[in-house]
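Take a look at these structures.
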Structure I
Amino acid sequence: MRSEIASNRFGYSTLVRSCCIGREIAKALCKGGANVYGLSRTKELLDTLKEECPTIKTLCCDLNDWDATRKAVQDIGPIDLLVNNAGISLLQNFLDVTPEVYDQVMNVNLKAVINVSQIAAKTMIDRGVGGAIVNISSIASERALQRHTVYCVSKAGLNQMTKVMALELGPHKIRVNAVCPTIIMTELGRAFWSDPIVNKPYIDRTPLGRFGEIEDVVHTVMFLLSDKSAMIHGTTIPIDGGLFVS
């Protein structure tokens, strides 16, 4: 699922761009009393999200379309929190990378982040309220993965963009941070990574000896959105069980 979700920040307005992890972030915000808007190009996914959280409002839109996305997000209203979580990965060997795959991945993983973040940040600045933005990156931003050339580059770019955003938006009291999850056991993750032959090399390199669960990401993001992280700004936090230090 690729979506944007706007909410009422435990008192703020929040925007979450999402897949299944973003879906759980949106539900957590909903449980906290947030007013949530879901934006996705797939109506069926929005329908099931609304079934799970009837208070969520939904909008159909493709993140690849700059103008349509901008119009949809602008129509939502004031935004105080933003979670950029939508992302795609199209696997190709380095020697086989095509312009089409490069453009498609970069459009979602970086260009759409710029688009939505500009809108959200400008509403925060215009209202003088400050806010918080969390970008969902990946361990692939730091670890080279075979057949993930464009994905790795997009996430490394997202990390650096997080720092630039923090530098420029900090004076407006807008905090910007990123999280870098390891392999997360979503439904798709379990289907592929539950095989011990496949997962053993990665588990052996992880000091905590396991992959991440969706709630590991959700809890970290919720913390970064909250005032409890009021002095955390411009950071990239691994959610990796220690993989980065091994």
Structure II
Amino acid sequence: MRVSLFITCLADQLYPDVGESVVRLLHRHGCEVDFPELQTCCGQPAFNSGYQDEAREVARGMIRAFEHSDYVVSPSGSCTGMVHHYYPQLFADEPEWRFKAEQLVAKTYEFSQFMVNVLGVKDLGAVSDERVTYHPSCHAMRLLGVKDEPLELLSEVEGLQLIELPKKEDCCGFGGTFAVKMADMSEAMVCEKAAHVCSTGATALVGTDMGCLMNIGGRLNKDQQPIRVMHLAQLLEEGVRRGESASGK
């Protein structure tokens, strides 16, 4: 199975190890992974700020970048949600480009979606002694309907203790440009989210969007809370290596 990695801006520039974990896990399950170098931003910051013409041009570049891909997998529900819900809308008056956008939508998946629903994999053979709480990001949950897949993957990790996060459906306050335009409100929201994370007694916070994890992790770090903040792919890949080491593979 041939898969193209859609890395996203945050993972590419700040958290490349997330992309590496995704690629390693895909390789382990028989996928041939490539990285189209024409890919850039998905256009969401411009779109959310009202610059639809600029977002449309960025979207054209993304469509070209992945035009020949069989599957496109991303470690971000937010960026995947942008492609799924707004690319066809951006080209509503351009039938040819709308068709191309819909083709990209049909083959683009968030990481946990792809693992569970396309590859049919839930148990990766991962091992962990972490006490984990999971933050479901707004876009993955509400735009893509990704609710059970991350939890199904986490539930199969041997030794992991999964602790439910209070008010888990609440936004962390990041929201991309929202955090810049509404800084005071954003700070209040992330403070509340961080307090809920701390109340679980978890040793690690796991999520599927680095925007959310960067925001919550920054607050936890400012509060000097010793809680690891990890993308789901990082925890799983770390657990797989640990499981192989324990079994002598």
Structure III
Amino acid sequence: MRTRPDVPAWIVPPALIGWALLALPLVGLVLRVDWRDFGSLVTTEASRAALWLSLRTASASTVLCLLLGVPLALVLARSTARWASAVRAVVLVPLVLPPVVGGIALLATFGRRGWLGQHLEVLGIEIAFTTVAVVLAQAFVSLPFLVVTLEGALRAADPGYADVAATLGAAPGRVLGRVTLPLVAPGLVAGTVLSFARALGEFGATVTFAGSLQGVTRSLPTEIYLQREVDPDAAIALSFLLVAVAVAVIALVHRPGRSPW
């Protein structure tokens, strides 16, 4: 295997072991799938409802992450104030929290007895244990992926282009849309894909905050967990389906011949 001058030969074996640590469980999953009954296992009414719900809510949460995450990443990347470090620390918290803790935090905020949810309920707005709760739970755990990825891309981009555009009289909004965002487009796409993939596989925060009501809040990861207790073959088949969907989404962006992200 040929490597670049800054990659010593001894780096290759641990790199291969690291790759194997990620790849072998996926191989084991494929080997355990009951291919003869795969179609019937993944096309039950419950499975189809769970998959459709996961795709809809993951898409909605990704849109929410874009609407909120792009401005947040831009502010963090361009700010040198002390408060930016505190804001960034809050953004990073969901990355290290157990998802179930995130679900409890959401429930404590938006639940019927939550400090905000109890006031929303007076207005007739219920969030916990609804499809909206699934979207919020997914956005809570996936938003940091978009913000961190895009902030890194913004910091790495040459600010000279934006300065030149501003010097020529372009308004800040025009500079952002015509110069800055095109420069960091690979990072934006990478963050979006990571957010969608993370939302698609979210389980802990979702089941804690949204529950498990078929067709309303029971996402595909929740359906897999429930099937694991009653029908392990169905759980394995659905797990493979979830992996296949995630790989397909990533493959649409990270195609051969295209630079990584």
Suppose you compute distance in nm of label points 7 Å out along Cα→Cβ at positions 90 and 122 for every structure in I, II, III: which one lands on 2.4?
III
Please state which of the structures I, II, III yields 17.1, 53 when Rg and Dmax of the Cα atoms in Å, for residues 114-209 alone is computed from it.
I
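Values quoted throughout were computed directly from the atomic coordinates according to the rules given, and no laboratory measurement underlies them. Here the structure is a predicted model, which means the values were calculated and not measured. Cβ atoms are built from the backbone, for glycine too; each structure is taken alone.
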